[in-house]
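Next up, some structures in structure tokens.
Every read-out reported here was derived from the displayed coordinates using simple, explicitly stated rules and does not represent laboratory data. Note that this is a predicted model, so its numbers are computed, not measured. Cβ atoms are built from the backbone, for glycine too; each structure is taken alone.
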Structure P
Amino acid sequence: MPADAITLIVGDEELLVDRAVGDVVAAARADDPETEVVDLGPGGLEPGRLAELTSPSLFGGGKVLVLRAAQDLGKDLSAEVLRYAKDPAEGVALVAVHPGGAKGKALADGLAKLGARRVSCPKITKAGERIDFVRGEIRRAGGKISPDGAHNLVEAVGNDLRSLAAACSQLVADNGGRIDDAAVARYYRGRAETTGFNVADEAIAGRLAEALEQLRWALATGVPPVLIVSALARGVRGLAKVGGAPRGARGASLAKELGMPPWQIERVQRQLRGWTGDGVARALMAVTEADLAVKGGAADPAYALEKTVSTIVAARAAR
């Protein structure tokens, strides 16, 4: 098997999973900027489609094929993926995303035995781990944060890793190398962060004019673009999680399976009306690209955000 022809991402920490997928895409596009990315959401793979997606294109060019929720593929599709992994197509990078656990373990084990590159993305659940994550994110961005600053940033922003990562990036960008408690208080303590989630709610509901209005208001009032992307990503990932949940699961068992409170699941279930699996997959790719854009990949973050909102709304409307 060629190096990195198959990547197995194991874990259910959404931010880390998305970063691992993004790393594969970035590596492929470093070799071929025209590399196509096909991101298949829950239920997006049908019998025979893998062969179709991995067959050589008349126009050439590379491809990254992302299989989300690989644990739900079932016996026949899992066997199809394993057959492909024995002799992967040239120029195609296959990424299988598996949350870990017993369900679909045969596929994950089989890919590992065939030499797939494994990336672990375990859930971060403890307060101390989140503080360590914040300190690591600040270092990753080229800065340093005091112990009190890291603790208070977690207190101010909350437990969502994507929001924490966005906050770290913004703090280093605006304050330089050293971040202390005063900087955290100045930026995030008491900030009305619901503005970004208002943008996400309107976009997911398919209301383009309202979403763009909320977006422009958020930017005008100083909400960092990275926090708006974080809110959009959190909303779309919620659609993917709830939409891909096992049929028949409900109540406390569903809440435990997804790691979400029941009220939030009910809210996302209402939002899912009007969405398809392919639409969710397109929206997921849009927020992944937006995350790269607002962190330096685009000259105009505001334009990148408007394009992302429009893509999400269009993905919902597509049939």
Structure Q
Amino acid sequence: MQKILVVGSSNIDLVIHTKKLPKPGETVIGNKFLKNPGGKGANQAVAAARLGGQVAFITKVGNDDFGKELTALYQKEGIDCQGVLMNNSSSTGVALINVDKQGENSITVASGANKHLSVEDIMNLSSLIDESDIILMQLEVPIETVEYIIDYAGNSGKKIILNPAPAHQISDKALPKLFAITPNETEIEYLTGIRVQSEESAAQGAATMIKKGVENVIITLGAKGAYFMNENEHLLIPAPKVKAIDTTAAGDIFNGAFVVALANGKSIKESVEYACLVSSLSVTRLGAQNSAPYQHEIENIIGKEHSK
């Protein structure tokens, strides 16, 4: 199996389940409160590790109780934590999450130590980049740090996957060095100006990114699955039908599963199909990292499907 490096954010998620999401100025009484580990980078690293990936993680947490708790959790998941750094001047990132009865969510993030993951930090951890085969990143850490890694690793034959979340402009110079980009509907509209409302508009958005030099474009479409395009093929890959109770981190778990499948030598299409399967199981569970399935659970599902 190829080695996976995830670079990104670490948060503690403070989650309230409600009947509906509050409007501006409205107070809504919640039903349940949970404190969960989160952050897009950490969610993706944990998802990949649980699926059998050989995962290293570069992130920055505060020198506080939350930071120490998260570091211990990553170690327990079997993640290489050489790149988990502590910042003495800022708290660990925190996300405030409301989840309604349909499983939809609204999220506010205080970045904390995540915004201090610097280019200098990456320079000091360059050996982790050199040793990796696949690099997965998001945009909850400084964009200059992400673009430095793309530039550093982009000419070395490594597969660089960027999940452009939350939406942020990316240098056109960085895009041709990406093996894949994995926006959702909101993010592809931000990057291209094309609103994805159908398979045709998804194709238009993906084609725009291909023209900018990205090798593979995967647009995640929630319950509809994912739209995939490169220069040779394009298709809509449906997701299994499930009853969603919490969509928090579904996209993160999709990305973690996608890179594990790539690391196991699967094709892009097979990797997207695997990621759709894994993320569809995650939305039937509560929480972010807590909802990430384990390898044996997915193998059981695949085994049952093959035996039909």
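Looking at FRET efficiency 1/(1 + (r/R0)^6) of positions 106 and 218 (r between Cβ atoms, R0 = 30 Å, to 0.05) over structures P, Q, structure Q comes out largest. Tell me which of P, Q gives 0.05 when you compute FRET efficiency 1/(1 + (r/R0)^6) of positions 90 and 154 (r between Cβ atoms, R0 = 25 Å, to 0.05). Label of the originating structure: P. P, Q: which one has volume of the Cα convex hull per residue in Å³, as calculated, at 134? It must be structure Q, since only it matches.
Identify the structure, out of P, Q, from whose coordinates distance in nm of label points 7 Å out along Cα→Cβ at positions 34 and 242 was calculated to give 4.1. Source structure: P. Given a computed value of -10500 for helix-only ellipticity at 222 nm (-39500 (n - 2.57) for each DSSP H run of 4 or more, over all residues; to 500), which structure among P, Q does it belong to? Attributed to the structure labelled Q. Of the structures labelled P, Q, one was used to calculate mean count of other Cβ atoms within 10 Å over residues 178-185, giving 17.9. Name it. Only structure P yields this read-out.
Source structure of the calculated read-out (mean count of other Cβ atoms within 10 Å over residues 122-129, 15.2) within P, Q: Q.
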